[in-house]
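Structures incoming, each one as structure tokens.
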Structure 1
Amino acid sequence: MTEHTTGPSVKLDTPFGVDYDLVHGIMKNPQVHTIRLASSMRGHYRDAKALEALVAQGDPVHYEVFEMKIPQEVGQLQFCISKTYPGTVGGECFMTKGHYHAVPGTAEIYLCLRGEGYMLMKLPTGESACERFLPGRMCYVPPFWGHRTVNTGDEPLISFCVYPGEAGHNYADIEKEGFPQRVFKRAGKVEIVPAKAG
């Protein structure tokens, strides 16, 4: 992971505005800019050899997140712009790592701004859900559900996300558990398959 941070957190009692560019899927002058390269995604794709080949060919960006440094406190709202790039690893579509929230009983809203794909969701007990992600569509991720964005299109999949200030991120459990489903693009056709299937 590459993360760039600038400036102090926003003051609790100071309103502010943020400029963004929907054409390019960025927040202008973010205080936190996280970049996940192919090499950041080891362990998440089924075909590890295909991922290593991609790393060797230039280690392309898989996704970026643009944020402001909102205090991680009850009563605050965190928000970000997430940008997942198009591409495949052994046929499996580019995706985010996915996460639970560090405070499990917190929800999140994703508003799709551009592109197309899916929001994969899961509970630690094994239940799963999959929602189509398109402009004009919003995905609600309830408390306790892990979630991952998958880009099935030919352009960046861009979303605006909002979640409680104290929610935090738990990537470690997703890295151990994975997701019950994987999304592939083969001969131009999108397939959602069980994680253990071929």
Structure 2
Amino acid sequence: MVGLMAPFTIELDFKRGVLHPCNNIIQRHLSDMRGTYLDEAATEEAIEGGDPLLYEVYQYDVPFENGQLLVVTSIIQPGKVGDEYYMTKGHFHEKEETAEVYVGLRGRGYLLLETRGGEFKALPVEPGTVTYIPPYWAHRMVNTGQEEFIFFGVYPADAGHNYGEIEVRGFSKVVVERDGQPTLVPNPKREER
């Protein structure tokens, strides 16, 4: 066989949410997500006040080819922009026929999912929750707790990420704080279109 890859092990630190060794760390600050949050004034104020780190992804890269699997951990910080909780960018896969699995490790939040046809789901995630993201669903994680929200993910290495559509249209619902509780509300930006 040509190019046979050797098996390997990596360590998952369940408490800190990091992989070791890790050959790819992605950090997303609020400035990387301009236009994502409803309150644009609060977004700009927070960016000018220090541009907070919203989340990190620890990824052990393997060849980005059919048959390979990527393993990642993501750590979403606690916090809000306006009354909207910190979240990931959200994406479809470039290869839309690919699925993904998330396992909650620490903290709590929601997995938001939506199809192009408008079907929407919000699944609660906490330690021990295993969520399955079927093909053709956009997905985003939201930290609704007071501590880091950490989850483990596995998906095909060649799935790719299509962030563009979500950057433009967002999800049909957003998670905001109302009376001290996370609440799903219609995305007013969707109604403007």
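Only the coordinates and a few stated rules stand behind these numbers; no lab work does. None of these values were measured; they are calculated from a predicted model. Cβ atoms are built from the backbone, for glycine too; each structure is taken alone.
A few remarks follow.
- A value of 5.4 for distance in nm of label points 7 Å out along Cα→Cβ at positions 49 and 73, calculated from one of 1, 2, originates in structure 1.
- Per mean count of other Cβ atoms within 10 Å over residues 113-120, the highest-valued of structures 1, 2: 1
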